[in-house]
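Trainee: Input: structures, listed below.
Values quoted throughout were computed directly from the atomic coordinates according to the rules given, and no laboratory measurement underlies them. For clarity, every value in this text was computed on a predicted model and none was experimentally measured. Cβ atoms are built from the backbone, for glycine too; each structure is taken alone.
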Structure I
Amino acid sequence: MSRDRRIITYMIEPDMGLVYSRVGSEVAIPVLDFAGMTSENGYETNYPLEKFNVFSVARHLGYVIHTRKIPIEVKNEHRKFWGMKPLKIT
C-alpha cells in the first residue's frame, strides 16, 4: 500500500528574509508585486507566492538557508499555497 506523502522543505533567502518552500520538483518563491504598489496604498509591498520548477531556479537556491525554524503562520501560508492542511497554532 503506497501513500502519497508530500514533504515540504522551507528555506530563507538571507538578503531579504523571504521564505521559500519546496515540494517535489517545484519551489514556491515570494515575488514582488510591482503592479500592486500604488500611491493609493502608500507603495505597500506585497510578495505573493509563485510556483517555479526547481531546475529553472536552481542557481538561485544555492545561497538560501534550509531551516525548520519558520513561524507557524508563515508555514501555513505555504501549506495553503501547496494545497495542504494548516498546522494547528497552539
Structure II
Amino acid sequence: MKYEIECCDLCHAPITREKHGVVITLGFSIGGFGRRQDHANWSGELCPKCNDEYTKIANAVTHWLDIRNESRIPTITVTEYSVHVENQPKPLT
C-alpha cells in the first residue's frame, strides 16, 4: 500500500485536514492595455492555517478595490505567527 503525504505549498506542514487550492495573479500595465506584466503568478495547495491567512489578505485587498474611493490601501502585517489587516478610511477633506 502506498501512502502520500501532501504538504502545504507555503509553510510545508503536512496537510492532515482539508486542503485548499489557491491561485494568485497580480498584474499591471504601464502605458495602457496590451502591455501587461505580472508581479506575482502563483498557485498551490494550502493547509487550513495558511488558507485562513490568505483569506484575510485577499479579503482586505478585495475590500480596498470594492470601495477604493472610500478607503486607503490596507495595512497588511505578516509575521511568522500571524497575519494582521488594518483598513483605515480616507481622511475627510
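Trainee: Taking distance in nm of label points 7 Å out along Cα→Cβ at positions 16 and 72 as the quantity of interest, name the structure among I, II where it is greatest.
Mentor: Once distance in nm of label points 7 Å out along Cα→Cβ at positions 16 and 72 is tallied for I, II, the winner is II.
Trainee: Let me ask you something else. When mean count of other Cβ atoms within 10 Å over residues 40-47 is calculated, the result is 10.0; to which of the structures I, II does this value belong?
Mentor: The structure behind it is I.
Trainee: A value of -7000 was computed for helix-only ellipticity at 222 nm (-39500 (n - 2.57) for each DSSP H run of 4 or more, over all residues; to 500); which of I, II is the source structure?
Mentor: II
Trainee: Out of I, II, which one gives 21 for relative contact order in percent (Cα under 8 Å, 6 or more apart) as computed from the coordinates? List each step's numbers first, then the result.
Mentor: Numbers: I: 26; II: 21.
Corresponding structure: II.
Trainee: To which of I, II does the computed value 9.1 (mean projected area of the Cα convex hull in nm²) belong?
Mentor: Of the structures listed, the value fits II.
Trainee: I have 5.1 for distance in nm of label points 7 Å out along Cα→Cβ at positions 32 and 48, calculated from one of the structures I, II. Which structure is it?
Mentor: II
Trainee: Further, regarding this structure: Using distance in nm of label points 7 Å out along Cα→Cβ at positions 64 and 80, single out the structure from I, II with the greatest value.
Mentor: II
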